[in-house]
Structure I
Amino acid sequence: MVLGISGSPRRGDTEHIVEEALRIASERGYHTERVLCSEAKIGYCTGCGNCGPGQGCPIDDDMGSIFGLLKEASGIIVASPVYFGSVTGQLKVLFDRTLPLRRQGSLLRDKAGCALCVGGFRNGGQEQAIAAIWAWMHIQGMIVVGDGSHFGGTLVRPASQDSTGMETVLASASKLCDLLDRTGRIGGCWYGD
């Protein structure tokens with residue numbers, strides 16, 4: 001399964017590029033799911049420390065179902081609009097809340113990941129936002145791919161009219177699927193496991 005995460009607090013460009021990336025994964029034969037920060041209710045990590053092995057996060061919100069999707073996914077596509085040169089606060093909160101997955105045995109290790117960002121200008125901080133997404137992926141032990149030439153999907157608003165940027169989104173999603181195809185990863189498990 002390939003999971004798409006839109007880090008935008010509102011409907012629009014970011015959800016559009018996630019849908020385009022998931023369309024590629026679906027066409028390549030992968031089941032797809034999505035998490036939309038515009039709909040999800042996710043509270044802040046309080047650093048309580050009660051999420052170690054054998055325990056779950058004590059905060060009762062939508063992260064319970066998101067944890068399940070993250071664990072099931074073989075590939076994870078994360079997208080964010082650029083907010084002051086980085087990802088949105090909503091996406092950062094989601095990242096922070098994945099600490100239990102790391103503490104419980106690095107459950108995202110070796111999953112494929114790619115990053116997509118849309119900004120208000122061509123050089124509007126997209127690479128900085130991608131670096132923030134990559135930092136989360138690397139800390140979780142994921143295998144990160146770009147678009148084959150650069151860092152990932154980088155677009156300028158409105159995304160639906162940025163054909164050059166959309167090429168980087170589609171190339172990133174294709175590269176993620178290429179990695180999944182090569183590694184033989186289906187449903188979060190390696191063949192032969």
Structure II
Amino acid sequence: MSYLIVGSAIVGGLASLNLLLTLGVVRRLRDHTEQLRQLRESAGYREESSLVVGPGRRPGPFTATTVAGQEVSERWLVGPTLVGFFMPGCAPCQELLPQFVAAAEATSRESGRVLAVIAGPADEAAEYVAALRDVAHVVVEEFDGPIHRAFEVQGWPAVCRLDGTGLVVSSSRDEVLAELVSS
């Protein structure tokens with residue numbers, strides 16, 4: 001009988017120790033998660049849904065010239081506007097291109113504007129220009145060009161939708177494209 005009591009006490013003690021250690025590990029994981037979040041924010045990391053300036057904000061000032069020779073700037077962003085950022089050689093950009101073209105056509109039908117910005121040398125951007133020039137105002141600029149800086153682009157492809165006042169209302173590419181193609 002005494003062995004049973006001692007054995008039960010040992011098992012109970014080990015279970016209590018295990019519980020304490022588990023709670024300690026959970027607490028450390030929470031601390032590390034918060035530290036990682038702070039580190040990512042300080043480094044400027046953004047989730048996919050915010051590869052560009054986020055909802056409720058306006059892009060910064062910019063001036064650029066389209067491949068057709070038209071000047072565009074932040075003042076041009078009046079009325080509903082769809083903006084897409086692409087980069088030649090980017091597989092996700094290539095996959096997104098047909099969806100963006102369909103969304104651009106839907107936006108144009110609803111009297112909206114479409115701006116497509118291609119990062120990289122003009123000779124490498126020719127395929128994108130050909131696919132987009134009939135449905136969008138197309139700008140080809142360097143990776144850190146004026147429009148990329150104004151929209152705070154952090155990766156490609158990136159898409160956002162602006163309202164009639166130039167305010168970003170959505171910057172999740174899946175959300176923007178699904179909404180526009182379905183309408």
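Assuming 22.8 is mean count of other Cβ atoms within 10 Å over residues 4-11 as calculated from a single structure, say which of I, II it is.
I
Please state which of the structures I, II yields 165 when volume of the Cα convex hull per residue in Å³ is computed from it. The correct label is II. To test your reading of the models, identify which of I, II gives -15000 for helix-only ellipticity at 222 nm (-39500 (n - 2.57) for each DSSP H run of 4 or more, over all residues; to 500) when calculated. Structure of origin is II.
By the measure mean count of other Cβ atoms within 10 Å over residues 76-83, tell me the structure among I, II with the highest figure. Intermediate values should be presented prior to the final figure.
Working: I: 27.2; II: 19.8.
Largest value of mean count of other Cβ atoms within 10 Å over residues 76-83: I.
Starting from the value 2.6: which structure in I, II was distance in nm of label points 7 Å out along Cα→Cβ at positions 60 and 108 calculated from? This figure was derived from I. Given 30 as the derived value for relative contact order in percent (Cα under 8 Å, 6 or more apart), which of the supplied structures I, II does it correspond to? Traced to structure II.
Each value in this text was obtained by applying a stated rule to the coordinates, not by laboratory testing. Note that this is a predicted model, so its numbers are computed, not measured. Cβ atoms are built from the backbone, for glycine too; each structure is taken alone.
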